[in-house]
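Presented below are the structures under discussion, each in the form of structure tokens.
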Structure I
Amino acid sequence: MSLVPLVDSKGVLTFALNNRFAVGAFNAYNLEMAQAIVEAAEEEKAPVIVQISQGALEYAPEHCYAGLVRTLAEMVSVPVVCHLDHGVSFEVVVRCLRAGFTSLMFDGSALPVKENIRLTKELVRIAHAAGIPLEGEIGKIPDAAKGPISPEEMQQFMTTPEEALEFVEETEVDALAVAVGSAHRMRVQTATLDIERIARIREKVMVPLVLHGASGVRDSSLKEAIQAGIAKINFATELNKAYTSALREKLAQDPDVVDVRKYGVLARERVKAVVKEKIRLLGASGRAKEVLEFINTLHGPKGERKSLEDEKGATVE
């Protein structure tokens, strides 16, 4: 029952950027979470990115995730991307490319800038040879789970427009993750983004900008960030919270339950509700058909992918 096979992130994000909305990128760790993400997108008629982090590959191998997301994508009518999130290992990025992921990320932000550029550039070359886009990261997005982050520390982590320009020109990445005030693993929505910084980075670089650590960002700040140039927004912690709270609730209510489906379905529905809420917040609801039509313009009459130069020419400002 193949309605729409997996798509890559290039056209999806380009269309989102040009039309001032953002595509939700949601981390999945198991069947129920992946189902929730894809089903939510189908019900909202929205494009969606299912993200598999490098950490998740310690839970299950890359070909299992690729097969799962592909199967789910073939059951719906909306564009679905299978994306590697925070690939910090050169080898893992290549393995996910071989496994069939349709979008990749190399996160070299912990490396010296020159080494980050060198490795990202090489992985872009490899990914592009296979027709797959690659996201890079410049600046450092802190981890809230490691302790409080002072305003002074946050400023030191943030991406500068000059760094972003150098990185994009040197590596030719297809999307750029920037540090603009968010943090990973925040459990409450208290962060406010540096919107002016996002706008200044957007003036320097033409590729879609990516926001990581969005679970801890205020909704109003996310909306402003989209208007300033953010086209892909990542969520993980809020989905994990919804999933685990549903499990605790079900097991507390019915401690004798042994059928994993009984609590798995509740967890799936709770995650789906969060994903649908975020899709609406980002303005992606109802955009699936337009995105698919745009993607089709990036392919030739027999479905072959146009060159990267042709795709850049398809960008509308």
Structure II
Amino acid sequence: MTQSHAVQQTCFLCGGPLQPYLASVNDHVTGEHFGILRCSQCGIGVTDPLPQDLAPYYCAYYGGRHGFTAAFRAKQRLGLVRKKTKGRTGRNLLDVGCGEGTFLLAAREEGWIPSGTEMNPDPARTLGLEVFTELAAFQSTREFDCITMWHSLEHLRNPLEAFQFIHRLLKPDGWLFVAVPDAGGWQARSFGQHWLHLDVPRHLYHYGRRSLRLLHERGGFQVRDERHQELEYDVLGWSQSALNRMFPTRNLFFRQLTGKAQGTPSVEQAANWLLAPALSALALPSTWLGAAFKRGGTLIFVSQKS
């Protein structure tokens, strides 16, 4: 078992007290259980305890994680970037937590000069991309016109420190794009410990609108726009979370989609395959309503330096 340490009982963002929120959330990779504390003032959630070494929890994380939706998602994200940067290309773009490099490849094809960071940089490097393990590698190299954090912020151990560093890397007229699961949305509140996007302990912090906005303000950014949906994240969030309530194996349908469901009973796998399409269809109205009422499963902030 990986050594862990207890969470400090005050919020790093606002100094408010952290109180018990969810007592037992299962990690589908290791089978360990973690709790989640929540700040009574800004609402941020904190995984408890925090493992000192996170590497063992990422052993099954890489390799086809987003399956057939990866190219679609990269296209959608580039569309948002293009709209906000007014078609600016031929300039520097940094993707923090770039995974296997799908978004960076799409950005390069559109004319950006892409770079990235990732805990395991090898998959992206094999595609000819410039990827380092730490943000500090870019400290004295250049400034960036655009920095993106597509579902990577919740993985960072020191988010405020990262935001302050990103502030220094970004040009005065540059743009920052941040996407996280919305821990204050309808999905999170409906499913509690069964919510797919808790993903403990890889998700160290759990953000809602108030806490994410406070992080931007303390990091020196002004939010220009916010969105409340990423279609496949939100639909799967509804359907897989419902399945998590119904079956003992956590996130089984998601693991089936990514080819990592080995070792689970065939009857349970068949039941998931049968139920998931119907649940996903039923999830579409909830996804649209959640976005309309700013209570979706995903939260996207677009910002610039204050």
Item to check | Label whose coordinates, when mean count of other Cβ atoms within 10 Å over residues 253-260 is calculated, return 8.8 (choices I, II) | outcome: I
Item to check | For helix-only ellipticity at 222 nm (-39500 (n - 2.57) for each DSSP H run of 4 or more, over all residues; to 500) computed as -10500, the structure of I, II it came from | outcome: II
Checklist outcome for this item: Candidates I, II; mean projected area of the Cα convex hull in nm² computed = 15.1; producing structure is II
Next on the checklist: Suppose relative contact order in percent (Cα under 8 Å, 6 or more apart) works out to 18; of I, II, which structure was it derived from?
Outcome noted: II
Checklist outcome for this item: One of I, II was used to calculate mean count of other Cβ atoms within 10 Å over residues 37-44, yielding 20.5; that structure is II
Checklist entry - The value 0.10 for FRET efficiency 1/(1 + (r/R0)^6) of positions 45 and 165 (r between Cβ atoms, R0 = 25 Å, to 0.05) was derived from one model only; which of I, II is it? => result I
Item to check | For distance in nm of label points 7 Å out along Cα→Cβ at positions 5 and 261 computed as 3.1, the structure of I, II it came from | outcome: I
Next on the checklist: If distance in nm of label points 7 Å out along Cα→Cβ at positions 29 and 245 is calculated from each of I, II, which structure is the one that comes out at 1.6?
Outcome noted: I
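The numbers here are math on the coordinates, done by the rules we state, and not lab data. In this text, all values refer to a predicted model and were calculated from it rather than measured experimentally. Cβ atoms are built from the backbone, for glycine too; each structure is taken alone.
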